[in-house]
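Each structure below is given as structure tokens.
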Structure 1
Amino acid sequence: MPELTLPENVTLHYEVDGSGPPLLLLAGMMGDSAGWAALLPHLTPHFTVVRPDNRSTGRTRPWNAEASVQIYARDAAALMADLGFERYDVCGHSMGGLIAMELFGLEPDAVRRICILASAPVRVPRTMGVFDSLLAVRSAPEGETLWLRALYPWLFAPAFFATPGAVEQALTLALGYPHAQGRDAMAHQIEVLRSYRPTIRAADVTCPVLTVFAGDDLLIPEEAGRAAFAAMPDITQTTLPDAGHSLHWDKPAEVADLLTDFLRPGK
């Protein structure tokens with residue numbers, strides 16, 4: 001089991017797959033290395049894909065270690081240095097996009113390009129309200145199932161719910177996942193997001209950046225997101241229609257095509 005020992009007795013779990021130029025994938029809220037599973041078959045033929053479990057998720061321990069978006073970025077930088085990657089691409093989903101920006105602030109010479117999926121450096125009170133409500137539902141009787149049912153409409157596009165059995169299949173997989181984030185760890189990470197204050201501005205991110213918004217995203221408002229990224233000197237912004245906040249699950253092949261085209265060597 002690949003692990004990196006960090007200061008203060010933190011053990012960072014990560015996965016490495018594929019071959020080719022290094023690509024670091026940074027998960028968002030309540031996600032871990034397994035959350036990229038739908039993209040892996042499309043990416044591993046082209047990249048060496050590195051997927052850490054951020055603090056308070058997956059197999060990284062202890063779950064209640066000190067955490068912040070900046071600490072997540074620092075952990076990611078330490079991981080890539082330990083693996084011997086001096087220069088690499090980064091893709092972050094949701095909060096992972098914020099981590100990617102902070103990582104560039106720490107290691108501007110190491111980060112070659114950034115892809116940001118369904119994310120933006122904007123404060124959306126409704127989004128925090130959703131997370132707080134989900135946590136409250138999870139604390140109720142039968143909450144471990146109910147909170148997931150309440151989560152899915154915020155993650156997936158309408159087509160997901162039109163597919164017979166899709167919700168039940170997703171529930172079965174989520175409830176059977178042995179490394180799922182616990183309720184207390186979820187609360188811990190919600191506070192990480194609530195307390196986030198950027199240390200790097202959009203205008204400071206000078207590497208090429210691709211942002212991909214989801215046409216049916218209920219958590220990240222596209223108009224505000226595009227405006228927040230507009231100050232980046234080398235920015236490409238696009239929207240994937242018929243996809244929800246978890247666009248890499250709704251449209252994995254399409255997301256992978258966008259990433260591989262943007263990140264292809266020599267571009």
Structure 2
Amino acid sequence: MTQETILETKNLTKEFKGFTAVSDVNLRVRRGSIHALIGPNGAGKTTCFNLLTKFLEPTTGTILFNGIDITREKPAQIARRGVIRSFQISAVFPHLTVRENVRIGLQRQLGTAFQFWRSERSLDVLNDRAMELLEQVGLTEFANTVTVNLPYGRKRALEIATTLAMEPELMLLDEPTQGMGHEDVDRVTQLIKKVSAGRTILMVEHNMNVVSSIADKITVLQRGAILAEGPYAEVSKDPRVMEAYMGTVDAELQGAH
């Protein structure tokens with residue numbers, strides 16, 4: 001494993017009662033890149049994410065992060081190493097303000113170093129950092145908005161801000177543009193591109209326009225196994241990939257340009 005590789009899986013496999021959801025997956029994510037996992041429904045993308053973040057234990061295989069075997073580590077240990085996942089469903093506290101949500105992410109990063117009995121002043125440092133993060137994701141004007149009142153696309157931006165608050169070295173984004181209108185998709189795509197500077201992003205994404213515009217490398221999964229891999233221009237012309245999407249992707253892939 002080279003310094004260039006931040007995450008690597010070797011023969012990663014997950015079986016559920018005789019059904020193989022992830023089969024012998026050898027994945028290599030390059031440091032500083034945006035890497036997309038795509039594939040038809042049921043291809044094993046989310047199971048793969050669950051294995052990487054240890055919400056599921058692999059049946060066999062190895063997961064290496066920065067050259068360290070993390071296969072048997074618990075989710076909290078992996079998060080402390082800097083592997084942070086943002087969830088498919090907006091994982092934010094709806095009745096707190098936008099800034100309070102980001103502050104919670106920052107406090108989690110401080111871990112036990114933060115004691116509630118310290119003066120309110122000690123939270124000021126978090127306020128400044130929270131506002132910096134909100135600025136990064138274009139939410140400054142919403143800082144005092146109660147999260148439940150945020151438009152859907154802005155909630156996803158907030159989710160990215162709270163993920164950034166955890167100081168991720170590797171960000172796992174699970175369907176970041178799912179259920180969004182065109183304008184929100186564009187905004188969130190640009191946001192992912194922006195926050196990827198100096199970080200590595202692994203994302204599961206259905207939207208081919210998003211994938212084609214920001215992913216450096218694409219891994220196509222089918223029935224839990226890797227079908228094809230490479231840059232978008234290459235993968236989109238692969239007949240096996242087109243067939244896997246049963247012609248629907250043909251239109252989608254062509255339409256992405």
Structure 3
Amino acid sequence: MNYKKAVENIRSILKTYVQNAQLQSLIIGQSGGIDSALCTVLAKPVCDELGIELISRSITIVTNKPEEYERANAIGKYFAHNHKYIDLSDAFYALEKMVMEDFENEDHTSFNYRLRLGNVKARTRMIYLYELASKYKGMVLSTDNYTELMLGFWTLHGDVGDYGMIQNLWKMEVYEMAKYLASEMESSQAADALMACVSATPTDGLGITNSDLDQIGVSTYAEVDAILKQILRGEIAGLENNKVYQRHINSQFKRNNPYNIPREQVLAD
């Protein structure tokens with residue numbers, strides 16, 4: 001990939017979209033991970049040129065680690081116009097008891113419960129971000145990448161925003177684009193903030209497992225991308241029991257969400 005040209009294209013397309021939609025701000029949730037960091041770095045010059053705010057929020061809910069919001073706050077400091085650290089733990093604790101059915105009798109240590117709880121956390125974060133978008137007449141940026149899309153590795157109604165700059169980039173391309181941008185920065189502090197996200201252990205901060213790769217069942221994202229590309233080429237022989245393949249197949253409903261029955265089928269004789 002020609003990363004210089006790709007970055008220019010992303011920024012140009014985003015600029016046109018923002019102008020046509022007459023948006024007054026862009027909103028992003030800052031996780032301390034590479035995806036949100038890259039999206040922030042990509043969006044900042046566009047907001048500068050258009051004279052609108054890039055609003056960043058590092059949102060902690062119970063299981064986020066100090067190093068995660070330290071990285072998030074560094075990205076917010078160098079690449080956003082309006083950045084704050086927000087702790088929604090108290091709101092989440094109250095919400096957990098209200099929305100988790102049969103809360104008192106659940107096994108709170110089980111993987112299934114932690115997974116469900118992670119979804120509630122993600123949706124709580126998104127409530128906050130969309131309220132900001134409403135307040136500042138803006139749009140929530142999506143931070144998902146193509147690898148996550150193909151794996152169904154996101155929370156429905158809890159992670160995907162309104163506009164995806166990197167939705168069609170593989171995870172390894174996300175890393176390489178971030179490295180390219182860091183190499184072009186005049187400020188060594190800003191470059192260091194971005195590179196800290198490049199080298200960080202990938203995690204959703206939801207407390208489900210220690211890392212994203214633990215959930216996926218592989219050791220590197222390079223391995224994940226290679227398997228997914230193999231699947232897209234139709235080379236699935238021998239992958240039937242592969243965890244990446246199974247996750248891709250089992251998450252098809254997410255990529256079709258929301259599913260709407262076609263009108264011709266509704267009206268069929």
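Every number in this text was worked out from the coordinates using simple rules, so none of it is lab data. Keep in mind it's a predicted model, so treat the numbers as computed, not measured. Cβ atoms are built from the backbone, for glycine too; each structure is taken alone.
What to note about this one:
- Label whose coordinates, when Cα extents along the principal axes in Å, for residues 125-180 alone is calculated, return 34, 30, 15 (choices 1, 2, 3): 2
- Source structure (of 1, 2, 3) for FRET efficiency 1/(1 + (r/R0)^6) of positions 21 and 93 (r between Cβ atoms, R0 = 30 Å, to 0.05), computed value 0.95: 1
- For the structures shown (1, 2, 3), volume of the Cα convex hull per residue in Å³ is largest in 3.
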